[in-house]
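What follows is calculated from the coordinates using simple rules that are stated; it is not laboratory data. Since we're looking at a predicted model, the values are computed, not measured. Cβ atoms are built from the backbone, for glycine too; each structure is taken alone.
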Structure 1
């Protein structure tokens, strides 16, 4: 299950993971992609009133991919958020080409570990950088 703020790249990453050409599409509701991925609207992480929908949906998921746009200065996750879902969390820093520098990526990776991410991947879904590594990890899991 992919979670993250509006515009962080959840749908684009899903498209890349399933070898589709990326095209913008606003996710309006929870969608199952390729019978194995659950794409969620960004509003569900931005508004705590929707957390219940994420928790209920997570019951069907083996793991949570928590996505954060590396160029976004506002962090939207809480420390130890993994306890809310009772599922392993994998952090994914997206849009790494737009990040201000490697120190910022290291800082964001540390925040991902604080929310409970066991591993953190750095990806650019448009160029494909880091996507193959993430896909291989998911296939092994």
Structure 2
């Protein structure tokens, strides 16, 4: 299982998954990026042709997820995934209960930029599961 969003497609994550090959299965969990100041996004109010920030964040996460799943599939790896809310621990726990997983890779931005590291996401997932959790610090992957 891979938990990543903004780092999907980055070289560091690709290197962490390079041992995977045909016949392997990967589930990608892409938490939506929390946007600070969502309430001020449209102040003063303007026309509604501009989507709200949550819609934009969901679309970006979905596009990154689709690109990653397509790339893994090209390598012969059975891949799937889903976009989840900004706090993924409960959903990761549910997925792990439903399917056996050998390892969880949590790929975050570098420490100075990572909200996930400030909220201790890799350790929180580790405490919530019985499988090994590996943290990979990566650069921002392609936008879409």
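Among the shown structures 1, 2, from which was the value 37 of relative contact order in percent (Cα under 8 Å, 6 or more apart) calculated?
For relative contact order in percent (Cα under 8 Å, 6 or more apart), the value 37 is produced by structure 2.
Have a look at 1, 2 and say which one yields -0.49, -1.03, -1.25 for log10 I(q)/I(0) by the Debye sum over Cα atoms at q = 0.12, 0.18, 0.20 Å⁻¹, as calculated.
2
A value of 25.2 was derived for mean count of other Cβ atoms within 10 Å over residues 2-9; which structure in 1, 2 was it taken from?
Traced to structure 2.
When FRET efficiency 1/(1 + (r/R0)^6) of positions 18 and 74 (r between Cβ atoms, R0 = 35 Å, to 0.05) is calculated for each of the structures 1, 2, which structure yields the highest value?
Top value of FRET efficiency 1/(1 + (r/R0)^6) of positions 18 and 74 (r between Cβ atoms, R0 = 35 Å, to 0.05) goes to structure 2.
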